[in-house]
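Several structures are given next for inspection.
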Structure P
Amino acid sequence: MIMVLQPLELLPVVIYLVLLLVLGFTGKKGDNSEENFIVGGRTLTLPAFVATLVTTWYGGILGVGEFSYTYGLSNWVVFGLPYYLFALIFAVFLAPRIRRDGGLSIPDRLYRNYGPIAGRIGAVWTLFMVLPAPYVLMVGILMMAVTGWPLWLCVALGTGFSMFYVLSGGFRSVVRTDKLQFILMFGGFIILLAVLVLRYGGLNFLSANLPANHLTLTGGNPPSYLLVWYFIALWTFIDPGFHQRCDAAKTPETARRGILISIGFWFVFDFLTTAIGLYARALISGLKTPELSYPLLSHAILPPLLSGLFLTGLFATIMSTIDSLSLLSAITIGHDLLSRTKAAIGRVKAVRLGLIITAILSILIAILLPSVIRIWYVIGTLFIPPMLLPVLSIYFPAIAPGPKWIIANLVLGFLLPFIWLVISAIQSPSLANLHNFMGIQPMFPGLGISVTLFAVGAATRRRSASNL
């Protein structure tokens, strides 16, 4: 579906793109060291920490729009509540430890604690976790709806623009642009919700114009479906973006307080996105492209300039995640893989080369697998089981079973859900209608083997210690 925009709707988007380049390429860049490029010299202040963490977490805004349009309030139950809970645990128990640890990345710590084999495997899994392919696809879909250009061209242009300035300043450029994007994403959604409430009213209007399930916490979904998303939310503990920002924080207390404050902003933004999704369903029923419910509602309801501001907020929300994940992918390729080979290449240069490789891989995945929800599901299913306990054991060494058990976990924790997923796909009528093998989500066997390996490894370690 193509939206025909008026010049005043395009103007804020154009101004935003210019400001993005100015902020990305200007300002203090610091020295040319690897630590400065990856974590900004570890000088991230509390306001900057909050701005960059909040914006990075919301790149899947079109997916949120699709889910809230389709299932109503359960959007908050699925994409809000579990993440607040796990972020709270992360802030209290992990954030200060990560900052005091002094590492530069998750694979960096796996190399140091469990050896080069664990480090290399962990680096490959981390790369798949942080590739910005879903968000590259999202910005391409949004650009295609605005311009009518082919999806492949929109994906390529959106990717290039979102990553270009990261080549210059690294993490510092990401943080500077995130501050602008923070203001735009909240401003755009506040404006649209205020206009909707003033024009149509509040809960009474929604109750009278929504399907009954939309105002329930389940949205008509079975509890087992909702439970899967809570396990996917365990991603929080191994999210490289969380770790990078904690590494970059000025102090351990900055990291802890920054996450706690961010939870409050996430709650507010979830309220805005869910409420607007409900209005979209009430006002535009039977929409065949629910992933575009937000921009279509804005285009229909707001005057051109305000609609343009909202559209700018959507672009800012997605692109703030693309630039952050692009840098993380580049760090994984350059710092954690290329710079550890015998090739004569500087570490910062390796990271910049990694950014180019990231762009190519993300564009290819987005074009070959044009489904944001499917990409999310596959990545969460395959990489949470092998990575969760090994990463946690870095900061809580009492649960670490030893390097050989960690390597076994990294391999089998991936292979089992991968095989389970392949069998499920073979016996299903289509990938869009996946029938899980034995009725079990592929992630659960992976988590099961991971817990088993850690338990057996820990018991073996204790027996060895007692025999000394």
Structure Q
Amino acid sequence: MGSPRGQFSSRIGFILAASGSAVGLGNIWGFPTNAAENGGGAFVLIYFVLAFCLAYPALMAELIIGRYAKSNISNALQKISDNKATKTVGKVAGLYGITIATLILSFYGIIAGWMIAFFLEPLFTISGLSAVSNWLTHSGELRNLLFCALFILLTVGVIRAGVEQGIEKWSCRLMPSMLILMVALIIYVLFQDGALTGLKIYLVPDFQQISNPKLITSALGQAFFSLSLGVGTMLIYGSYLSPDENLPAMGAIVTIVDTSIAFLAGLLVLPALFVAQQQGLTIYNEAGSLIAGPDLIFQTLPALFQGMGLIGIPVSLVFFCLMTIAALTSSISMLEVPVSYTIENHGINRHSATWLIGGLTFAISTIIILNFDHMFDFIVALTTEYSQPLLGLMLCIFASWVWNRNKLLDEIRKGYPKVEASIFWKIWPGYVRYCCPALILLMFFQTILNS
């Protein structure tokens, strides 16, 4: 028999859990370098605008559908459909979303395993075990398998405890810890030589680039993916919300927290890059762009920490602890998507469902690791560049075109009785009906053209 549905016990628990889902590794390594390459402060400004113009409306679609349906994405889309055709499309789209969430977690677990390995490396360096230390920081199938398994076990440990005792409890511990570590690192880095150069590039707007299509497209993509939309993570979190909560306000708070943490990541990473340059490290690639992604995290910054001498050891520990926490807060929401479906549609209890899906995820991760050169980039592109935008588009269509408008209004009204007279209701229904699909399609086709 399936486990009873959980519910967030507090508003802050939901906010931290939803924000933790949105704040991932991409925020920390992607946002800062995107900003530096696209007009600095101009990119930051456009990003904040688009986060509320695109990501927030799409987030609201997921939260409202989730709380109304009190179910996983596949069942939820069927529940708000009123005919056989849309129910079938909703079921297929939901199952595809669950599949994509599982695939994302499969490659995410590999990257997060690297974070754990790099976190442990300074400890073995201090202990004089240089062979182990070297093994931890050099890619290999055995290392990747072991630490991917460890990370997925950590994620399983949180999810199997349920909504209140697992997701909410650990989000309330991990998110404040992550913020404290990030602020501490920011303060330290800003006092290093070269940091002010990075800070200037990040914060001073180049308004000549503000109308640059590349800047707008990059900011649009960052805003959309920043909130982990499309695969049902926010929908399932919405399904655990109390009917008394004001959904527009909750969605706005989550958007503000997520974008603020992305902004803080910029205050850490960009100055750190130019501190590394001051120490003689190369921070630009052959194409003349700032190093980003895995090369930034696993080559440039570790080299910077090593160049700091003894102080580099605790700094490295704190940084990779921060990255591991960011990965874990996102991974627990991704695992919850297929686990909730398994519980609700197949009558399996939470404990068994979590281990089953965790094992399946690790099996997929193993296949990727053993065929890394051929599969890793393909899975990343399939899930994040192509599938997430299309799934986000589908959720907007279901919320605005398929679902009965009066039922949608009644759901929001439960926690916000005066919503009909609010500016939110005057703008959001039409916006999510026309503007969001158009913007998502624009981003999708731009991705195809640039690939």
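Summary table
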{"read-out": "Top of P, Q by distance in nm of label points 7 Å out along Cα→Cβ at positions 65 and 201, largest first", "value": "Q"}
{"read-out": "If distance in nm of label points 7 Å out along Cα→Cβ at positions 153 and 233 is computed and equals 4.2, the structure in P, Q", "value": "P"}
{"read-out": "Which of P, Q leads on relative contact order in percent (Cα under 8 Å, 6 or more apart), largest value", "value": "Q"}
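Taken together, the values in this text are just the output of simple stated rules run on the coordinates, not laboratory data. Since the structure is predicted, the reported quantities are computational estimates derived from the model, not experimental observations. Cβ atoms are built from the backbone, for glycine too; each structure is taken alone.
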